[in-house]
Structure P
Amino acid sequence: MTYASISTALPDEVFALDAVADSWRAALRIAGEKLTAGGFTTSAYTDEMIAAVEQLGPYIVVAPGIAFAHSRPSPAVLRTGMSWVRLSSPVEFGSAKNDPVWLVIGLAATDEQAHIGVMSQLATALADPGSNEALRVATTPEEIRATLDSTKSPQREGK
């Protein structure tokens with residue numbers, strides 16, 4: 001499943017703006033709680049995301065300051081969706097290249113293809129310097145969705 005608009009995967013209840021977390025585990029717990037609040041996962045998915053980082057290292061820290069928190073599709077994923085956690089103070093994940101992290105995007109996908117499509121669309125928006133800064137300072141979910149929708153991505157071109 002690929003979204004015509006990435007913002008359709010971000011209902012209000014999945015946002016935590018200026019959240020307080022004292023560790024990467026706490027940041028992932030917030031992202032997982034928001035995925036559950038959005039009806040995308042059960043609480044078991046949060047434990048799966050944490051276990052993945054414990055086993056594989058900070059592979060989810062994909063760019064300076066940004067982590068795509070996820071695990072493999074599992075029965076704990078009810079439907080594909082995202083959560084958006086902007087931290088009030090960045091935390092270390094153990095990524096020498098990309099720490100500290102200020103934004104944790106929780107991703108839950110029902111299949112591998114859905115994961116890839118959502119991650120591609122997000123990466124395009126976050127790679128744009130103007131969009132990245134707008135996402136850092138946005139004060140509402142509406143501002144974040146508008147920024148994401150205004151960023152052109154290859155998946156959305158021509159739709």
Structure Q
Amino acid sequence: MALTVIMQSLRLVLPLPPVLSTFIIGTLVNMMLIVTCRLSGFKAAFLLTLLLPLLAYMQGQLLLPLLIPVVVVGNLLYVTLLRKKRTFLLTYFVPPIIKTAAMYIGAWLALYFLQMANSLIAANILFAMSVPQFLTGVAGVLAAEKILQKVKNIY
């Protein structure tokens with residue numbers, strides 16, 4: 001769990017462009033959510049799904065506090081669907097799609113509630129909750145499977 005928090009905090013010390021940072025950090029965090037769930041159990045992964053959005057908000061990565069529960073729900077769905085490895089489609093595509101859909105819809109609802117749904121800020125937030133979430137979700141699964149395979153081979 002501590003390693004995941006460190007990975008999420010890398011954006012504070014690595015001088016990367018925001019887009020590149022999003023894809024690298026997002027992939028690492030998604031990878032660690034899966035690895036934590038499969039190696040340490042669902043409770044540990046659940047705690048991470050609560051902690052990481054709070055940390056992201058404190059780091060300035062989430063612009064609005066109403067987005068914290070949106071990210072919690074998206075990550076919780078992702079981790080729940082990836083507790084066990086299943087078929088190719090149910091492992092590599094369905095969880096990232098569901099996570100992305102939940103985060104996009106949740107962000108849109110939060111922005112609508114705040115009467116910001118048609119603003120430039122909303123467009124940026126909604127983009128951040130769409131394509132990058134899906135891509136880092138898929139990349140996170142691929143990376144987690146590689147890590148878990150290596151851990152399995154060690155033990």
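Please compute mean projected area of the Cα convex hull in nm² for structures P, Q and give me the label with the greatest value. Please report the intermediate quantities before stating the final value.
Working: P: 8.2; Q: 8.9.
Ranking P, Q on mean projected area of the Cα convex hull in nm², first place is Q.
If you work out distance in nm of label points 7 Å out along Cα→Cβ at positions 53 and 85 for P, Q, which one comes out largest?
Values: P: 0.7; Q: 3.0.
Ranking P, Q on distance in nm of label points 7 Å out along Cα→Cβ at positions 53 and 85, first place is Q.
Using helix-only ellipticity at 222 nm (-39500 (n - 2.57) for each DSSP H run of 4 or more, over all residues; to 500) as the calculated read-out, with -12000 as its value, let me know the right label among P, Q.
Numbers: P: -12000; Q: -25500.
It was calculated from structure P.
If you work out distance in nm of label points 7 Å out along Cα→Cβ at positions 45 and 61 for P, Q, which one comes out largest?
Details: P: 2.4; Q: 1.8.
Top value of distance in nm of label points 7 Å out along Cα→Cβ at positions 45 and 61, among P, Q, belongs to structure P.
Comparing P, Q, where is distance in nm of label points 7 Å out along Cα→Cβ at positions 93 and 109 highest?
Working: P: 1.5; Q: 2.7.
Going through P, Q one by one, distance in nm of label points 7 Å out along Cα→Cβ at positions 93 and 109 is largest in Q.
Tell me which of P, Q gives 1.3 when you compute distance in nm of label points 7 Å out along Cα→Cβ at positions 125 and 141.
Working: P: 1.3; Q: 2.8.
The value was obtained from structure P.
Values quoted throughout were computed directly from the atomic coordinates according to the rules given, and no laboratory measurement underlies them. Given the structure is predicted, the values throughout are model-derived calculations rather than measurements. Cβ atoms are built from the backbone, for glycine too; each structure is taken alone.
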